[in-house]
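Structures are listed in the sections that come next.
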Structure 1
Amino acid sequence: MSTGKVYLVGAGPGDEKLITVRGLECLRRADTIVYDRLANPRLLRFAKPDAEFIFCGKFPKHHTLRQEAINELLVRKAREGRQVVRLKGGDPSVFGRVGEEAAELVSHGIEYEIVPGITAGIAAPAYAGIPVTHREYGTSFAVVTGHAKTSDGKPSVDWMSLGGIDTLAFYMGVKNLRYICDSLIQHGRHPQTPVALVRWGTMGGQQTVQGTLETIVHKVEEIGLENPAITLVGDIVALRDQIRWFENKPLFGRRILVARTGGEQGNLADALSDRGADVIEYPYFSVCERSDESTAEMMVRSVEYERILFTSPESAAFFFAVYRRNGRDIRELKATFYTLSRRTGRKLQEMGFASKTVEPFSASNKWLIIGESSILENRKQYEREWGACDLLALYDKKECREYNANMVRLLRGASIDTIVFPSAASVDILIRYLERAEIEPHDILSTASLVCMGDRTAEAIQAAGYLAEQAASPTLESLIACLVTEKVSE
């Protein structure tokens, strides 16, 4: 067996879109992913369906795996011939212990690569409206640890050497904030020097607290702010009042749960994140093509049908991918295409096909109904609603267990402001998966604002015992407008 390779990858400061192109490439082809809590768990959905996930914790005062065990794990997995990604928050070379892990790999003859990431000490202040350098405010910048492996946890820092540096970024220094501020004042910093703490920087739940070396400790204690946070010290902090931008986004501060049903990457969560929301997609699924003799036979016979119903965007994508791969002429198809949702209709439109979105109805000729493997278990229901029909299952849908486990952890850790139901099916699926995760659905559904698209979805929510605000039209633009209006009226 050939030895694998280890990629020590920086996941970026929080926002999943801030991972590098190279980092995402490594993540997508990894056999094993070793990650900790500072790496955005939404990145896990880019992994292969059969990837192995190992969570190593790294909570303050509690590490699921100690560093020595992580080092040994990387070596062992590489020796098994696996492509391993060690996914670290921020940049692995900035207080990320990449030197220790790389040295361990070298000592065992394991090939490795360091993939830099955007470090939180620069990105978090930028998202708070604070550049770390400026010609008029600061021409020097330093990153400093805010804690250490000493008996009292206080960082061992040459405070005098920091005196001539304009801007300082302390990592993970909330617990030692009083010690840091007192030390800076004792070594020459003016007590009125501006300070800002940015917690969970670049994320929709970002918190920023401003003060001075003299007042910041009281302000932080007053609101109970905790790590992970960057502490920025310097006159440049004053620029925040002028150029803050991220917190001005229309949905900033909102934690929104998007109830999912399918495996296709949607644009709803991206649209909400782009407008500043902290988004949780749950439950999440991956899809993979299925193929057997009956599938091949049905693909050949597809030209015989006058009506084809696509039950999901994935069903349309897989059908035409298989059709093209088999070298068939698309002009042989004489059927009219139907869909159950506008989203599936848009997928067909993207591929150049017209379709009709319909409610179930019986036809004189047989339907060909295309979907995932579960449709085979519901043949009687389809026959009852659509009349005579043949079923073609082109893909399997599998739960992304590791991703969903992380989303459950987030759901338990903070309150949800709003739940968005994109489809009628998403209502039952969310309730079922919450129950399976031992989360009482009523505790979430009764306290959050419920927003949906379409009459059928509103009816499904009402059938579950709740009321939802319905977007003016079943479009993404209308949904966003509904959410923004809802925030303004709060």
Structure 2
Amino acid sequence: MPPLYAPDPPSAHPQGRPMKHLLAAALLIALPVHAEDWASDLRKDAQAMHDDIARNHPGPVDPANPGFAAANDRGLKLALTRAQTTTTYGGYRFALQAYAASFDDGHLAFSPADLAKEPKLDLQWPGFLTNFDRNDVQRVVSRAADAPVPNGARLVACDGVDATTLAARNVGTQYGRWNLHATRVVRGARLFIDPGNPWIQRPRHCTFEVDGKPRDVDLAWRPFTDADGKLHLPAAWHRAAEPIGLRTLDDGTVWIALSDFDGDLDHPAAKALTPLIAQVTAQRATILAAPRVVLDLRGNTGGNSEWAMRIAEALWGKEAFEKVNVNSTSVDWRASTGVVDRLSEILAMEESHPGTPATDIEWIRTTRAGVIAAMKAHKPFYHSANDPQPPTPAPPRTHARIYMVTDAGCASACLDAADVFLALGAIHVGEETSADTLYMDVRTPVLPSGYGKLAVAMKVYRGRPRGNNVPLVPSHPYPGDLADTPTLERWITTL
């Protein structure tokens, strides 16, 4: 019998090293050699974010926005202050997210660069979620079976802070544009989800109104699992996104779903929109002979507005479309290396697709050349003026009443689509849209740590008819659940 502490027998390895030592070495290789220094990452990424915005965003050199550069400096200062006490990924991420949100611009954002690389956030909740209703009242909208409050209970206050102020402080500062009803509807359910953000104080004691009577609740926070998310988040904000395509309802209504305008020509949206536009063009007379046509923008958050222009031309005809004037009077592109690089990427992508219209390629080439020329001349912008156009005439008469459905997520290119559809006579139904500033078309640079990336606008509109961060309000607000498509279909027939 060998002694209990005999040396490990040699392995079959040619050098005779014990297998135990090889396993230990493998484990050392697999484990991180050091803990991530989130404070250092925050400092260098915040500085890089500030500098990229300063070099490439139109805002710092925009004479119409003299406070932008100072806002950028303030955002950096707060992020660097927070870096002094940051020890976690949550501290890093939410400091930069708040920095981006402080601009109140949907086209200036921070997000994880690689979801596969992103450290896991340990989410917690108290067993229920609230959100804003159409009257801006926060109510419980989804709950676990053992939650201390029922669905429909109205949130009054937490820890002595009224519900409106609490949501603005804990959620609005992380996403910006909190003045928009659409933002509150889209983001409001996050009030009672704690992602490990050290820069806010999560509620501990809340008061609700239940059946007209106050109910005080001590919150018991617990893990918010993936299963909880799949069950409760859809209930917190019902949102539909019909597959892109055309269908005819039993009553003859033609329903055209436009749930995505993604600009990547290899994206499924592009592969669905191209044949849809051809179908609308070929069947235009039949479509317009229907009792009504519905342009369904639910689920659409933007992309490339050129898709919307092609849809409008296919449905209303070239003559009517070309008379629409909802464009800005001009566009100023920031003259910078970052903008040139991004335009070069877009040009290469467009040129690689045989179906890209020659006019699109020529426009990108002209814009890129203009930005380069402005840089050489040491000008802050490449100025691109649009040809003067008369006001849009009265919309053409069509047999079909044409409706446009939007939800609160409609932004960017979705808003561009809505502008054109409305100018051509579409009737707006559904929810109030989101809104955007005059800064558009983003680059997405990755920050030095590799954990985060930015969305940074490249151009600024001048003279756009729709104002800065101004939403579109439907003529017929939908009173029900906009994700309930059959009920929505029936409701539209009553208008």
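Please treat every number below as a calculation from the coordinates, not as lab data. Computed from a predicted structure; not experimentally measured. Cβ atoms are built from the backbone, for glycine too; each structure is taken alone.
The value 0.90 for FRET efficiency 1/(1 + (r/R0)^6) of positions 37 and 285 (r between Cβ atoms, R0 = 35 Å, to 0.05) was derived from one model only; which of 1, 2 is it? If you can, show how the numbers build up before the last one.
Numbers: 1: 0.90; 2: 0.00.
The structure behind it is 1.
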**Prompt:** Which one of 1, 2 has relative contact order in percent (Cα under 8 Å, 6 or more apart), as calculated from the coordinates, equal to 11?
**Reply:** 1
**Complete:** Value 0.85 of FRET efficiency 1/(1 + (r/R0)^6) of positions 125 and 469 (r between Cβ atoms, R0 = 41 Å, to 0.05) was derived from the coordinates of, among 1, 2, structure 2
